[in-house]
Structure P
Amino acid sequence: MNETAQKKDLTFRRFKTGETMWDWPDLTEKIFQQDKSYKCPTYVHRAPPCQGSCPSGHDIRGWLSIARGMDKPPVAGQAWQEYAFNRMVEANPFPATMGRVCPAPCEDGCNRNEVDDFVGINGVEQYVGDWAIEQKLALPTPSALSGKKIAVIGGGPAGLSAAWFLRGKGHAVTIFEAHELLGGMMRFGIPGYRTPREMLDAEIERITSLDGVEVRTNTRVGVDVSMDELERDYDAIFWGIGAQKGRPLPVPGADAVNCITGVEFLDAFNNGWVLSTAKNIVVVGGGDTSIDVASVARRIGHITARHEHDVATAATHGYTAHDVTGALAREGVKAVLTSLFPIEQMTAAEREREDAKREGVEIKGGVMPLEVIKGMDGSATGLRMCQCTVKGNAPTPVEGTEFVIECDMIISAIGQMADLAEGLEKLDGGRSAIAIDGLYKVKGLGKHFAGGDAVRPHLLTTAIGHGRVAAETIDHFLGGALEDKRPKVDVHQFNLLEELHHRHLDPTAYDHKQVRGTSDGKFAIHNYEDRGASQIIPHKALFKGHFTFVARNKRDERHVEADQVMGDFAERIVAFSEAQAQAEGQRCMSCGMCFECDNCVIFCPQTAVSRVPKKDRAVGRYVQTDYKKCIGCHICADVCPTGYIQMGLGE
């Protein structure tokens with residue numbers, strides 16, 4: 001849709017001409033003669049849909065309000081970027097990483113889509129995350145050590161997230177990692193041109209440098225350390241071991257030596273290996289991992305000559321070269337990516353899919369594998385496929401549409417599962433996954449908790465959210481008060497009492513004497529209700545007519561053409577400037593929270609609504625209502641752009 005067409009559609013009206021919610025014949029006269037009301041404005045906080053859509057539970061609205069300049073840093077001289085960074089890491093310690101690779105379900109859920117286009121949330125997150133790295137910001141100082149020790153198994157997004165939040169609650173943490181380096185799928189499952197390693201190392205180092213966090217790499221639990229030892233030495237154990245095993249193709253012939261999984265391929269690449277002599281590769285998948293596999297294959301090409309100083313490894317993984325570009329003569333690889341779903345319905349992000357096509361990856365949608373064709377030596381020489389239709393996730397072949405794709409390597413990127421062998425068998429809750437209850441507690445094991453791909457393979461940001469929630473429940477478990485259930489909207493919520501505390505505006509102590517109403521009392525938060533843990537505010541509750549068309553700022557991208565892709569591992573995304581990040585903050589509609597527009601003050605016919613004195617202001621406390629003047633006309637609620645005002649009982 002072009003801008004002109006959008007502007008034409010941007011006419012949001014609560015009532016048509018001649019319509020009103022009132023039956024009064026003369027509304028104006030009634031308003032000015034009315035002298036009392038039993039319904040007055042209440043300020044109701046609800047979770048915005050961006051936050052409700054974020055698996056890590058980011059307070060997105062909160063740090064966008066900082067970017068726009070509405071929420072000023074409470075510390076004199078503090079840069080807004082540092083204030084925003086501190087807000088981000090309250091829910092997610094990897095803003096620079098997630099700003100690059102998260103597929104942004106928050107943007108899909110953004111209410112601004114109903115006005116013009118979503119807010120560029122990922123771009124602001126990346127900008128702040130990169131700024132924090134450039135300024136060498138540390139994480140906020142955690143609480144003093146409690147004397148409790150937690151074992152975190154796995155140094156990927158779930159484990160590192162759990163480590164940060166557990167340490168933040170005062171508990172000592174030991175991270176056990178089977179690899180030499182931490183990062184999990186952020187390092188070994190995603191190529192460096194999407195998660196630059198210096199950036200990733202900086203975000204991980206913030207966590208591992210904390211006092212009370214110990215790291216034991218090259219240590220495989222179940223082999224080097226037993227589960228019995230963990231249970232003896234630690235007060236609780238969190239399992240964030242990821243899904244390190246790829247699922248092979250469920251077709252005949254898939255046991256060929258040159259049929260591998262996407263997890264194996266990316267792990268080999270990210271450990272510094274190069275592909276063997278395969279010239280034609282078929283990747284079966286359709287998700288982001290399959291895109292990464294095909295794109296990496298196009299970048300590394302294939303080798304045409306082996307040198308004596310190259311170290312042979314597993315036949316499927318090729319050779320390790322001391323200098324890849326100099327020691328090996330490389331040529332291009334033909335990569336074909338196949339998907340059960342039509343191309344436009346693939347689960348991979350559209351941007352990643354289009355980049356792959358531009359870089360020379362051929363994508364075939366609506367097809368399914370039938371059989372791996374083997375040669376005389378038992379290796380795969382082709383993949384027999386056919387067109388298909390899909391109902392749910394079950395494909396049905398279309399008769400008479402069979403064809404063969406010739407290839408010398410097949411890579412299955414159709415799913416992953418946890419590796420629960422070698423001493424971890426009792427963790428297997430079925431289907432090679434750890435079974436947990438609603439509190440992230442491992443079923444049948446007393447002090448064991450789990451999260452991330454080992455529970456259910458999903459997004460990196462999902463694993464981060466699991467780590468945050470599990471850390472909170474472990475903290476309650478250690479305190480002897482494990483909750484019965486988690487909140488309906490289980491995210492990092494805005495807390496008005498915390499906001500007032502930061503501003504040194506804490507309510508006074510309550511003297512426990514009965515009084516009528518609380519509007520004049522300093523011991524209570526007047527006419528405020530927090531429904532953030534139970535309700536997400538829909539766009540219909542907003543007065544969208546307040547918002548005009550404002551084009552979204554888009555991050556630039558460095559596009560790589562097919563004839564230039566080999567050997568190109570430079571980052572593709574160009575980060576926002578400060579001005580762009582702030583402009584996207586301005587586009588945020590602050591759903592469910594006052595953003596200080598003054599509409600209610602301007603339109604109140606009785607001057608019952610006024611600004612809070614400047615010295616007493618805080619986020620969510622910008623306006624106040626004098627209930628002695630309010631007549632319940634509803635105008636303030638009608639003109640509130642964010643849906644923060646709801647009519648309720650007076651006093």
Structure Q
Amino acid sequence: MTTRAGRQVRRQFGRIFAIGLAVVTVSTLSGTAAHAHPSKPATPALGSNVTIFDPSMPVEQIQAALDAAAAKQTDAEMSTDRYAFLFKPGTYGTDAKPLQFKVGYYTEVAGLGASPGDVVINGKIEVYNRCLEDNGTSNCLALVNFWRTLSNLSLHINGTGQEGCRAGNTNFWAVSQAVSLRRLDVTGGTFSLMDYCTAGPQYASGGYIADSRFPTVLNGSQQQWLTRNSKLDSWTNAVWNQVFSGVEGAPDDATFPDPPYTTLATTPVSREKPYLFVDNKGKWNVRVPSAQKNSSGVSWANGITPGRTVPLSDFYIAKPSDPEWKINLQLLLGKNLLLSPGVYNIDQSLQVFWPNQVVLGIGHATLTAVNGATPLKVADVPGAIVAGVTIDAGTKESKTLLQVGTRKGLNFSSPANPTTLSDVYFRVGGPHIGKTDTALEVNSDNVLIDHTWVWRADHGIEGFTGGDTQRWNTNTGRQGAVINGDNVTATGLFVEHFQKYNTTWNGDNGTTILYQNELPYDPPTQADWMNGNVEGYAGYKVGAKVKTHQLYGAGVYVFNQNNPSIHTENGFEVPDRPGVKLHHIMTVNLSAGTIDHVVNGVGEAADTTKVGVPVFVTDYPAS
């Protein structure tokens with residue numbers, strides 16, 4: 001007997017099969033036509049917010065396009081605009097006429113070569129402080145310079161034509177969270193992670209370098225930074241928490257915390273982010289790097305990065321107007337997914353089903369939850385990759401924003417081919433009210449989290465009045481990252497402002513290399529910030545059943561501006577077990593509230609008697 005539900009399933013399958021057959025037929029016919037009339041490969045339709053530059057274009061034309069975007073995006077922190085600027089192989093700018101431009105919010109700048117040396121920019125690619133008061137002339141800082149990407153090119157720093165403080169050969173990159181520098185080869189001067197040319201205070205708070213070669217890097221006011229699998233000529237200083245993993249030329253950390261460097265000779269598990277490139281026949285591809293164990297230095301030192309090349313034709317190129325069923329059908333049929341720049345409203349989960357399936361966003365493509373949906377789910381399969389995607393909570397609470405695997409899944413994971421999240425960012429609130437129980441939930445084993453910022457917004461235009469007390473009750477996010485899988489590695493884990501545990505690590509044999517956390521600003525009272533009988537929630541918690549865990553270079557900050565009398569008992573909470581080891585951890589007070597101890601009752605209080613002065617614990621348990 002066929003039930004009504006069964007008939008609906010059969011009809012739905014029939015529709016999917018028919019559409020799939022049509023897709024295959026059209027693909028076959030178009031392939032036949034292309035074979036019959038060979039021609040130069042066409043430029044793919046990547047969306048109206050993607051600009052592709054060719055070295056034959058006049059520098060003035062390229063400069064004008066980049067300047068127009070920067071003028072629009074420099075102050076557009078809560079904008080819905082998204083942009084990608086892609087450079088075909090060749091050289092841009094000359095010694096006398098360098099290409100010099102700034103990168104604003106939600107902007108990606110990338111070369112389209114197989115290796116970074118295929119695209120050369122002679123000039124500067126910069127981010128300056130934002131000056132937020134007195135008509136943009138004071139309170140100049142980089143603390144809110146988020147969401148921008150620079151990758152896969154060579155930059156020869158050239159300050160010709162600039163004036164005053166900026167006239168020298170220093171490239172300014174003054175940023176904070178959700179900003180990555182990947183696959184860069186920088187020469188010709190100094191690369192500064194702060195902007196010292198504007199009025200103060202010039203603070204900056206976090207960023208990420210991977211798979212890159214740099215000359216002298218001026219850390220400046222950067223509070224925390226991760227440099228992974230790279231090569232440095234030199235690094236100038238540290239503030240609270242500068243971590244180096246698999247970096248040739250990294251500073252020694254023997255005198256920690258003076259200075260507060262944390263240095264690992266190799267990275268235990270790594271995989272570089274997939275990238276678009278155009279080959280010497282004009283064909284568009286995506287290079288998908290292989291995972292590496294115990295690696296150091298750049299991946300492209302001896303040629304193209306090890307991995308596999310996937311034709312762009314094997315990707316479905318989505319645009320924000322596409323319905324979810326259409327995108328999901330392509331994923332079900334085995335296509336990879338390229339998300340063109342824009343904001344996608346998602347009311348039913350996008351599903352990554354297959355091993356080695358790739359979801360690549362460009363131009364900070366953003367998935368926004370609608371009606372409480374989980375925008376993206378990844379099955380328990382090896383080698384799936386999600387990269388370059390931002391996920392926003394919606395106004396109705398979502399259980400999760402990204403779920404990797406299920407607790408009851410078959411979990412076909414692979415240590416040699418981990419599911420990987422690269423430059424995946426989360427936001428709860430900001431441009432609108434946001435609600436989620438948990439932002440990132442990882443249930444699969446053998447997952448690599450390679451740079452993420454999981455943020456419950458502490459400011460924005462959420463559309464309500466009442467200040468921070470109202471935000472606590474309206475802009476809700478209980479947990480930032482919950483890691484239930486075993487053998488999970490995180491390189492660059494930034495999690496902030498959630499209302500219970502910011503990070504809970506329940507899986508065994510986990511590793512985190514650089515952790516940055518700010519506790520929530522806005523609990524109205526101590527009663528609102530209680531974990532049973534314990535005052536507050538630690539910024540990083542390792543579950544009671546965990547037998548082995550390693551954490552390198554971590555900080556938890558407190559700024560209870562809504563009620564400065566609030567206490568948090570511990571910055572870190574872990575089981576007292578020989579296999580659970582924390583290396584180079586700290587707490588710090590930013591001017592309000594108190595963290596009583598660094599970890600498990602060890603370490604003095606980070607209170608208002610030592611504002612801005614970290615409390616360090618070199619090793620826990622003490623060796």
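Coordinate-derived values only; no laboratory data. The model shown is predicted, which means the values in this text are computed figures rather than measured ones. Cβ atoms are built from the backbone, for glycine too; each structure is taken alone.
helix-only ellipticity at 222 nm (-39500 (n - 2.57) for each DSSP H run of 4 or more, over all residues; to 500) computed as -7500: which structure among P, Q? That value comes from structure P.
Looking across P, Q, the calculation of relative contact order in percent (Cα under 8 Å, 6 or more apart) that yields 7 traces back to Q. In this comparison of P, Q, the computed figure 0.80 for FRET efficiency 1/(1 + (r/R0)^6) of positions 82 and 122 (r between Cβ atoms, R0 = 25 Å, to 0.05) is attributed to P. Given a computed value of 1.4 for distance in nm of label points 7 Å out along Cα→Cβ at positions 378 and 490, which structure among P, Q does it belong to? Corresponding structure: Q. Identify the structure, out of P, Q, from whose coordinates distance in nm of label points 7 Å out along Cα→Cβ at positions 106 and 570 was calculated to give 2.9. This value belongs to structure P. Among candidates P, Q, the computation of Cα Rg over 2.2 N^0.38 Å that gave 1.09 used structure P.
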